[in-house]
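Structures given as structure tokens follow.
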Structure P
Amino acid sequence: MGWITLLAIYFIIWWITLFMVLPFGITRQTDGIVGQDTGAPQSPKIIFKMCVNTILAFCIWLIVFICDYFDIISLRDLANL
């Protein structure tokens, strides 16, 4: 696999894992401020979640890379399923 393909796979994994990480630790607003949705998060902590997501996506990407590099699972194996 070329480095552009590896980068594209990491990008896809990063976005998928972002949607898994976003809901963690969410608390709803209880204030009753007019014009704000009561379901909106009180403190989203988005920078922390993006850092955790980057580490998680790298770990998953590393597993995919190792499987491809050492030919543990190939596309032909997946096609024969």
Structure Q
Amino acid sequence: MDIEKRISIDPEIQHGKPCIRGTRIPVYIILEMLEHGLTIQEILEEYPHIEEEDVKACIAFARRFVEGEEISRFVAP
């Protein structure tokens, strides 16, 4: 999965928190929804303008962060 196309970090959006690209939806909100037991389909119903791949990119981003992978490439130029 090419999560760089789905997740971005821009200091001007949501105080620089990682967000779904092109939205103001922070990754942590999607992860929190999953933590509380919502399914991907329920999240898509809540945010109809995002796609399943966006939700999966949030999960992949979190995994990479926990693994300690370099995330600076997500920062907007």
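If you rank structures P, Q by relative contact order in percent (Cα under 8 Å, 6 or more apart), which sits at the top with the largest value?
The maximum falls on structure Q.
Looking just at FRET efficiency 1/(1 + (r/R0)^6) of positions 7 and 47 (r between Cβ atoms, R0 = 25 Å, to 0.05), which of the labels P, Q belongs to the structure with the highest value?
Across P, Q, FRET efficiency 1/(1 + (r/R0)^6) of positions 7 and 47 (r between Cβ atoms, R0 = 25 Å, to 0.05) peaks for Q.
Which one of P, Q has helix-only ellipticity at 222 nm (-39500 (n - 2.57) for each DSSP H run of 4 or more, over all residues; to 500), as calculated from the coordinates, equal to -12500?
Considering all the candidates, the number was obtained from Q.
Looking just at percent of Cα pairs over 16 Å apart, which of the labels P, Q belongs to the structure with the highest value?
The structure with the largest value is P.
Coordinate-derived values only; no laboratory data. Just so we're clear, the structure is a prediction, and the values are computed from it rather than from any experiment. Cβ atoms are built from the backbone, for glycine too; each structure is taken alone.
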